[in-house]
1. Output the label of whichever structure in 1, 2, 3 has the greatest value of mean count of other Cβ atoms within 10 Å over residues 38-45.
2. Upon calculation of mean count of other Cβ atoms within 10 Å over residues 6-13 from the atomic coordinates, which of the structures 1, 2, 3 produces 15.6?
3. Can you tell which of 1, 2, 3 yields -13500 when helix-only ellipticity at 222 nm (-39500 (n - 2.57) for each DSSP H run of 4 or more, over all residues; to 500) is derived from it?
4. By the measure relative contact order in percent (Cα under 8 Å, 6 or more apart), tell me the structure among 1, 2, 3 with the highest figure.
5. A value of 24.4 was computed for mean count of other Cβ atoms within 10 Å over residues 142-149; which of 1, 2, 3 is the source structure?
6. So if we calculate mean projected area of the Cα convex hull in nm², for residues 86-213 alone for every structure here (1, 2, 3), which label has the highest result?
7. If we compute Kirkwood radius over Cα pairs in Å for structures 1, 2, 3, which one ends up with the highest value?
Structure 1
Amino acid sequence: MIWIRSSIYAVAFLAWTAVCSLAGLPALLTSSGTFFLIRIWARGIMILARWITGVGYEIQGLEHLPRGQCIVASQHQSAFDTYLLMLLVDRPTFVLKKEVGLIPFIGWYAARAGMIYIDRGAGAAAMRKIIRGAKLALAKDSQILIFPEGTRTDPGVAQEYLPGIAALYAHCDAPVIPMALNSGYYWGKTRLLKMPGKIVFRFLPPMPDNLDRKTFLLTLRQNIQAAASHLSEPPPL
């Protein structure tokens with residue numbers, strides 16, 4: 001039954017994405033229109049996930065998420081993370097790998113909405129682009145969303161944090177809000193199967209100011225992993 005529901009969801013997701021991508025082409029004329037359309041698309045995905053697969057969500061620690069400028073440093077275990085974060089924060093600006101920009105329609109809309117694309121192999125140039133793009137977004141009271149591991153990672157797998165989050169912490173005058181989640185248990189990095197249950201997003205208190213780079217990365221990782229270790233996984237099939 002879970003396989004059937006997951007397959008139905010996959011078809012519905014593709015259909016909904018196609019409808020939004022084609023019908024929403026006029027939205028590309030403005031960044032605000034593009035962002036509005038992206039949120040409609042993400043909201044539809046949440047509804048499909050709930051109705052078809054039985055996947056819901058719970059948000060914890062919202063009191064730690066400011067309404068204005070901030071940098072959210074989140075775990076990344078599935079595409080679900082991006083969909084829901086698009087709805088949770090007021091003016092999200094994601095730091096994304098440049099490959100996302102090559103995806104037809106999705107990449108176009110994300111670029112028009114002001115997302116920051118980077119070439120992870122570009123070294124110092126990539127860091128300068130992240131900092132420049134983040135400062136411009138923060139000046140508009142946006143919230144920067146970055147996945148410190150740089151890619152989707154299975155629950156319990158420890159990846160080194162990439163230097164982008166440390167650069168933002170050092171050069172942007174905005175609080176860094178860690179976030180733990182358990183979406184990988186239910187949604188998965190690449191698998192079709194969607195397990196019914198409740199995905200939890202847990203925002204944590206902001207990171208202390210004036211830490212050196214090494215201490216910041218170590219503390220950030222320890223805080224996120226400690227919080228993630230207390231998030232549940234679904235029962236076995």
Structure 2
Amino acid sequence: MTIKIIFNNYSLNEKFDNGWGFSCLVGNNILFDAGERSEYLFNNMKLMDINIKDIETVVISHDHWDHTGGLWELLRKKKGIKVYSCADFSEGFKEKVKKSGGILKEVDKFMKVAENIYTTGQITGRYKDNYIAEQVLVVKTKIGLVVITGCSHPGIQKIIKIIKENFPKETINLAFGGFHLMDKDRREIKLITGELKAMGVKKVGPCHCTGYEAQAIFKEFYGDDFINIRAGQIFEV
């Protein structure tokens with residue numbers, strides 16, 4: 001299965017827009033998050049030969065602007081796209097999905113989205129001392145699971161633990177996306193990195209809100225199993 005990184009803080013070259021946020025395409029029809037702005041999303045999609053007409057499903061990790069910014073124009077351009085949201089997303093987000101032409105799918109528990117693609121359902125966490133609900137996408141492949149995170153506000157260790165509980169016989173081949181470790185000190189980041197290693201996460205691609213220092217520590221720990229995530233990047237899983 002192909003994964004295309006549409007939007008991130010960094011890009012492969014100057015042709016691709018980058019900024020604060022995240023978005024990727026899983027297969028040819030499932031969009032995970034939508035970046036900060038529709039202009040960026042559509043420009044990068046065009047450069048990557050991604051046709052809006054092919055997108056049937058959008059999974060939004062959490063309802064922050066940097067993950068939903070490109071969603072609204074996408075829904076206006078193509079009516080009837082299924083949008084998977086956590087049950088505890090704001091009512092304003094849910095209503096806007098419906099008014100923009102999307103088909104809202106509220107998710108609470110772990111569930112199948114498509115063949116070999118799953119959402120964890122909402123996992124609770126804290127952001128700036130406020131409650132937040134977030135979901136994570138899981139892709140089942142022949143060589144193990146691929147975990148795609150938006151910001152990991154509930155904690156990347158908690159997320160991996162829940163995924164392992166739902167797939168006790170599967171290895172986690174790769175976890176990538178935002179790990180939200182910007183506010184953690186070096187000691188804590190090292191402990192978290194060690195925990196992921198101990199939990200059997202073979203490869204990592206921390207990006208977006210992970211933080212520069214945290215990315216450097218993950219690269220130090222994982223070596224050749226560290227993946228630099230860039231907008232415009234395409235890889236097979």
Structure 3
Amino acid sequence: MGEKNYDFRLQGKFTDASQILGVPIILPAGRTMKVGDIATIERYYPDKSINRIGFFDSIAHEGVTMTIDKNENSGIFTASKEAKKTIVTELATEKYKGAAIAYSSDQADIIGDDYDELAKEALITLALVFTVMWLFIGFRDSLFATLTLPLAFLVTFIFLDKLGYSLNFLTNFSLVLSFGIAVDTIIVIVQAASAKIRVGYEPRTAIMLALREYSIPVIAGVSTTIIAFIPMMVLPGTLGKFLAYIPITIF
């Protein structure tokens with residue numbers, strides 16, 4: 001407007017650019033006007049020069065760069081696969097004859113490598129936990145306790161999926177935090193049940209007695225950790241939605 005430019009941010013999602021023109025703007029004294037009353041939509045390219053791309057070899061090529069983002073309802077691996085398939089199909093048409101494509105970064109590949117590394121580290125961690133528990137409480141009890149941890153994480157994955165939360169670095173970080181909590185709880189219960197089995201109780205009775213005897217201190221100990229993360233669930237705005245992954249995963 002005149003010699004000044006104003007930035008105007010719109011909240012929401014649009015399937016067509018023309019929908020933006022119908023967004024109301026709140027004015028003083030309760031009045032409103034639409035974006036279309038003061039603005040038009042124009043696709044504008046300020047830089048008319050040729051783009052030079054040279055990230056995939058030592059030669060600079062003429063070309064364009066394109067970034068593809070997935071929507072929130074799709075998985076990154078499926079989105080990446082479908083995007084590449086569409087690009088290859090489009091480039092095979094006559095109008096793009098002689099054109100080539102190179103990928104500078106694919107988040108699906110990066111995330112896949114991260115989860116491969118995470119799975120490897122998880123197996124190493126379980127092996128170390130099993131070894132340490134074997135030294136202190138015996139083979140059978142340590143085997144049972146170690147097998148319980150993946151089952152607990154599986155339940156966590158099911159609940160996250162039902163609540164509409166995806167796996168990301170925040171959920172991974174939260175699982176690492178909750179791993180220590182789960183190990184401590186399992187060790188207490190398993191050791192208590194093992195001690196009662198040694199004095200003559202049946203396994204099922206021993207587990208029930210151990211749960212009854214140690215339920216209060218175990219719940220109290222876990223609760224102190226959980227309560228510390230409750231404030232993250234009530235943080236407002238985008239930051240609150242971002243950090244909410246941590247307490248929900250831990251709970």
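1. When mean count of other Cβ atoms within 10 Å over residues 38-45 is computed for each of 1, 2, 3, structure 2 gives the biggest number.
2. This figure was derived from 1.
3. It traces back to 1.
4. 1
5. So the calculation was done on 1.
6. Max of mean projected area of the Cα convex hull in nm², for residues 86-213 alone: 3.
7. 3
Laboratory data are not the source of any read-out in this text; all were calculated from the coordinates shown. Since the structure is predicted, the reported quantities are computational estimates derived from the model, not experimental observations. Cβ atoms are built from the backbone, for glycine too; each structure is taken alone.
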